[in-house]
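What follows draws every value from the coordinates through simple rules; no lab data is involved. Predicted model, so just to flag it, every value in this text is computed and none were measured. Cβ atoms are built from the backbone, for glycine too; each structure is taken alone.
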Structure I
Amino acid sequence: MDQHMSVLDRAIRSCLNLGAAGFAYSGVREAESAALGKYLEAEFTHPATHRQVTIAYFPEPTDPRANETLCVHVRRDATNPYSGTFIIERFLEHKGCESAALHALDLRAHSGSVAERVMGVLLEVARIFEGDLRDVIAGTQWVDVPFDWGDYK
């Protein structure tokens, strides 16, 4: 997990320029939950707007049928867990983006080493932050993205 931690940290620092927008970067840490197992997590939090971006990387899924995954969540207010959150993929689906845009957020869409694949996804995330999510990241707008409960309805 340690090697993945440094790969993720370098990729985040190289690809995401949220510090220029006033966000504080927490660095990468190991996290664990009963449902998800061990994974890596990094957070950016804006001290004035409390907007938060969380990057979760699952290099070694506990479920043998699962794939290595990188998810990016945006939370409306880090001080209020009920303020609203969404995963970037759900935002793009809600917006009606083409499947190619969603595919670019999948690590399997990128070739090369772990570092190259993680950077490929994070470069796409940076493009989305600078485009479709510019006002959300700036803290001047919020988009309520419906949560898909799937089979749990």
Structure II
Amino acid sequence: MLWLLYAASGGVAGCSQCNTEGCDALNDLARAEDVSAIAGIVASKSDVTSDDCTECPFAATELRVWQTPTLVVDSMQAGTMAVGPPTVIAADGRYRQAVSAGTYLLCDYGNDCVAISVAEGAVTTVNVRTTEGPARFYVSNESRTAVEQAEAIQLPPR
């Protein structure tokens, strides 16, 4: 009887769903194809927790990509290699961008970046989690069998 009163007052039936599908997908690999590409998801983690829920849905953003002659290792190198107009990827939850094999610097809408390598005929997964602080990047490992959190590189102000 008490349970019925609880449900009628919104206790069970009125529970709001906590949308965490974006963060739940951060460790997923992008679908493999026989084409060189960068692909993944973008999730936006809320900075507010309510009822033990921190929402983290899929998100829309623009990602910027520069091809680099070598794998970028630090912020100073990023500033010298991120020249010219980037390729802009409109990411709406999921994204995929065909590219040539090589090394790249991928940045979120701010100045948080990650250095990646794309092999000939392979897809490199780069999943991005945005939040109020620095972005986090989850990149496929060299064998493309798992996704690992990668060190972010800060692009210097221009």
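Name the one structure among I, II that Rg and Dmax of the Cα atoms in Å, for residues 87-134 alone of 10.7, 31 was derived from. Source structure: I. In this comparison of I, II, the computed figure 20.2 for mean count of other Cβ atoms within 10 Å over residues 39-46 is attributed to I.
Who wins on FRET efficiency 1/(1 + (r/R0)^6) of positions 47 and 127 (r between Cβ atoms, R0 = 30 Å, to 0.05) among I, II, i.e. which is largest? Top value of FRET efficiency 1/(1 + (r/R0)^6) of positions 47 and 127 (r between Cβ atoms, R0 = 30 Å, to 0.05) goes to structure II. Determine which structure produced the value 1.25 for Cα Rg over 2.2 N^0.38 Å, calculated from the coordinates; the candidates are I, II. Corresponding structure: II. Match the computed value -2500 of helix-only ellipticity at 222 nm (-39500 (n - 2.57) for each DSSP H run of 4 or more, over all residues; to 500) to one of the structures I, II, and report its label. Derived from II, not from the others. Between structures I, II, the greatest calculated value of mean count of other Cβ atoms within 10 Å over residues 23-30 is seen in II.
When relative contact order in percent (Cα under 8 Å, 6 or more apart) is calculated for each of structures I, II, structure II gives the greatest result. Assuming 14.8 is mean count of other Cβ atoms within 10 Å over residues 31-38 as calculated from a single structure, say which of I, II it is. The structure behind it is II.
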